[in-house]
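Some structures to go through are shown next.
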Structure I
Amino acid sequence: MRGATPIVALTLLFSLGCAQDQEKAPMENQRSVTQAPFGTMPDGQAVEVFTLTNANGVELKAITYGGIIISLKTPDRTGLMADIVLGFDSLSKYLSPPPPYFGAIIGRHGNRIGGAQFTLDGKTYQLDKNDGANTLHGGVKGFDKVVWTGAQLPPSDSSVAVKFSYTSPDGEGGYPGTLLVEVTYTLTDSNELIVDYNATTDRATPVNLTQHSYFNLAGEGNGDILGHVLMLAADSMTPVAAGLIPTGQIASVEGTPFDFRTPTAIGARIDAADPQRQLGPGYDHNWVLTRAGEGLQLAARVVEPTSGRTLEVRTTEPGIQFYAGNFLDGTIIGKSGKAYQRRSGFCLETQHYPDSPNKPDFPSTILQPGQTYTSRTVFTFGVDQGGQA
């Protein structure tokens with residue numbers, strides 16, 4: 001996947017709804033992008049919110065702090081609109097204490113790096129330790145905790161878009177090289193949210209970007225996600241040791257609780273007596289996608305039977321981290337005023353594998369000067385009338 005021109009972008013296709021904050025989807029809508037203040041950082045930096053609305057009334061809100069998707073409203077099978085991502089209504093709640101990466105752009109290197117270090121071109125780089133002895137999602141101040149520059153892009157005849165830009169200086173979080181990053185969210189009239197990543201560097205450096213929205217297709221704050229039915233297009237996964245660091249092996253999912261090749265309720269085997277599952281505790285692992293060539297390919301499909309909402313994920317990436325919200329504990333109060341209990345949201349983070357800089361047999365995440373990092377993932381939200389996967 002990482003060649004002379006690595007590729008990464010992210011696309012989401014929406015056609016959902018929910019029983020919470022319900023409002024009927026309008027018959028016709030004016031496609032639009034608006035921009036408004038969303039608060040001020042402690043250092044005085046202004047944070048803005050961009051609201052993208054397509055011709056079907058699907059509405060996405062994202063802020064310049066962390067590129068966070070704070071809201072996504074879509075219709076259910078009856079046409080009722082609801083917000084299906086976990087998050088907050090105010091900047092202060094994203095700052096203190098920081099939540100677990102709700103809706104954020106993740107970088108410079110998503111997921112975990114073992115021992116908070118890696119060696120590149122004969123030099124060992126020490127990273128932030130923010131997950132025990134390891135680095136998680138870029139370190140203490142990853143891309144989820146910086147203010148990006150946001151700009152509306154010229155609308156097309158079928159989409160609206162906003163581009164977020166950030167320059168990560170040499171040495172930030174311990175990573176080498178100045179990295180120029182652009183992430184674009186495009187909302188189309190086909191109910192697609194396309195998140196395109198683009199990056200260049202002046203020194204060789206690991207790059208592994210992803211998007212960390214927590215979804216609950218029944219609606220934000222509306223119970224757990226254990227009844228959601230999941231399919232993962234993956235014959236294998238990367239087993240982990242303590243600290244959720246991959247061992248370097250690729251293991252078949254056959255006969256294990258990690259086999260989602262046939263649609264299965266998330267909660268069906270989440271507490272099974274399996275050593276890998278117990279390390280989660282639950283699902284917090286990287287699946288190796290079953291790919292045939294380059295380009296976008298199916299990675300996952302989720303159905304929420306009650307609302308009928310569906311989510312389909314396609315990606316150019318080789319892996320996907322399925323996280324079932326095991327560490328949510330009811331202490332976070334979300335937009336609905338309800339506590340986010342354990343397993344009340346799930347993440348599908350398309351990615352290269354965790355700890356890739358220390359695993360030479362994994363697809364490389366090293367970006368070289370003169371190369372351009374890009375990638376695309378498509379999350380397609382639809383409606384299933386029968387509640388079947």
Structure II
Amino acid sequence: MTPELCYLDFEKEGFSTKSEDVKAARERHWCARTPYGYAVLSHHHVGHLLRDKRLRQGSYAWPEKQQATGSFAEFWQRSIISQEGAHHKRLRLLATKALSEDFVLTLVPQFNAIAQDLCIPLATKRECEFQSEFAMPFAGQAICVLLDLPRSEWRPVATWASTLGLAMGLEYQKHQDKINAACDALSALADQLIRRAQSNATASDLVRRLIVLHRDFPDISHQNLIDLIVIMIFGGVDTTRSQLGFLMALFDRHPDQWVLLKQNPTLAKSAIEEAIRAWPTTTWATREATQDFEYEGVAFKRSQTVHLLVHSSAKDSVLGDLPEFDIRLRQKRHHGFGGGAHHCLGHFVARTDMRCALSALSDAIDSFSVTDGAIYLPDRGNTSPEYLPLRYTANSHLMA
């Protein structure tokens with residue numbers, strides 16, 4: 001019999017995965033009830049259930065639940081996000097081979113150049129809106145590098161990707177026309193890139209790698225390739241843009257950590273991991289039970305939604321007396337990129353390009369603060385800084 005569990009009202013105005021209510025519920029039990037099924041709160045149980053084969057990826061039915069129609073809803077059903085079983089494994093294998101660490105590391109000089117170029121105009125000012133002046137153009141240009149597009153074409157690509165993000169919100173219907181239009185535009189771009197890669201045997205970008213590797217995956221269709229490229233663009237832009245903003249917000253709250261980073265730039269790698277643990281852009285991963293089963297005293301029913309609170313799990317007291325934010329922590333004590341069959345395909349790209357961005361920022365900016373007016377989406381589901389005004393002192397070498 002399922003024990004009496006705390007109730008967390010995800011629909012309550014101002015609900016946050018960082019709240020004392022969530023913390024108290026986690027101390028009482030690893031699981032809680034919500035308006036949408038269960039919430040799993042502890043580090044151990046989130047990690048285990050992310051890999052439990054009795055749960056499938058849970059957002060596959062979101063467009064249907066929103067009574068959505070059109071190209072995005074159709075794309076979402078076909079995409080790797082919504083697939084399970086053998087076809088999902090084949091799509092995932094192709095994608096992970098194309099996004100190998102060796103390949104991603106060849107892009108580091110270009111990621112560095114993007115970040116350094118974006119820092120140059122910052123030196124002529126003392127204030128900026130970080131999301132629009134650095135985070136978004138950086139994320140957009142990084143995707144362009146991945147696809148071998150001119151960096152100057154970043155704005156429409158990034159805008160289309162961000163527009164797709166509206167489909168994950170409760171106002172999907174309100175934005176459906178522009179969501180479908182953005183999906184159509186990205187699909188057309190992906191088709192164009194595939195045809196270009198098929199005719200250019202000397203190219204070495206991500207799409208060309210997909211085309212070459214595709215020879216070993218004859219069961220994967222042309223449409224599957226289009227959808228895979230679209231999902232990579234969609235995920236890549238929003239994750240990097242949002243997490244970079246949270247990273248700067250954390251450094252603002254802990255300026256001593258910025259000093260540590262400037263003193264020791266090699267801490268950039270661990271700073272990225274610590275930011276994902278402390279304030280992730282993905283606060284929970286959604287799963288759905290494919291059968292009735294019992295797990296550690298809790299009864300799960302077929303079709304029941306399960307939210308795995310990766311944010312809460314990274315704050316679990318069983319991990320020890322962890323500070324709010326300390327970039328000297330080198331262990332990966334978070335599930336910010338998910339886990340199991342649906343572990344984020346682009347995690348190494350995100351980790352790599354964000355490290356390049358942070359290294360350039362720490363070199364360019366001596367000190368900074370977030371000024372009044374910052375706007376953040378709620379700490380639930382996928383979240384982000386929407387408006388992040390900074391006041392800063394730039395390193396004088398950029399003004400030379």
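Summary of computed values
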| item | result |
| --- | --- |
| Distance in nm of label points 7 Å out along Cα→Cβ at positions 105 and 185 - structure with the largest value, from I, II | II |
| Value 0.80, calculated as FRET efficiency 1/(1 + (r/R0)^6) of positions 65 and 201 (r between Cβ atoms, R0 = 30 Å, to 0.05), assigned to which of I, II | I |
| Among I, II, structure where helix-only ellipticity at 222 nm (-39500 (n - 2.57) for each DSSP H run of 4 or more, over all residues; to 500) as derived comes to -500 | I |
| Origin of the value 2.9, where distance in nm of label points 7 Å out along Cα→Cβ at positions 41 and 329 was derived from one of I, II | I |
| Structure with the greatest value (metric distance in nm of label points 7 Å out along Cα→Cβ at positions 193 and 297, set I, II) | II |
| Structure with the greatest value (metric relative contact order in percent (Cα under 8 Å, 6 or more apart), set I, II) | II |
| Source structure (of I, II) for distance in nm of label points 7 Å out along Cα→Cβ at positions 57 and 305, computed value 2.8 | I |
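Read the figures in this text as sums done on the coordinates, not as results from a lab. Quick caveat, the model's predicted, so the values are computed rather than measured. Cβ atoms are built from the backbone, for glycine too; each structure is taken alone.
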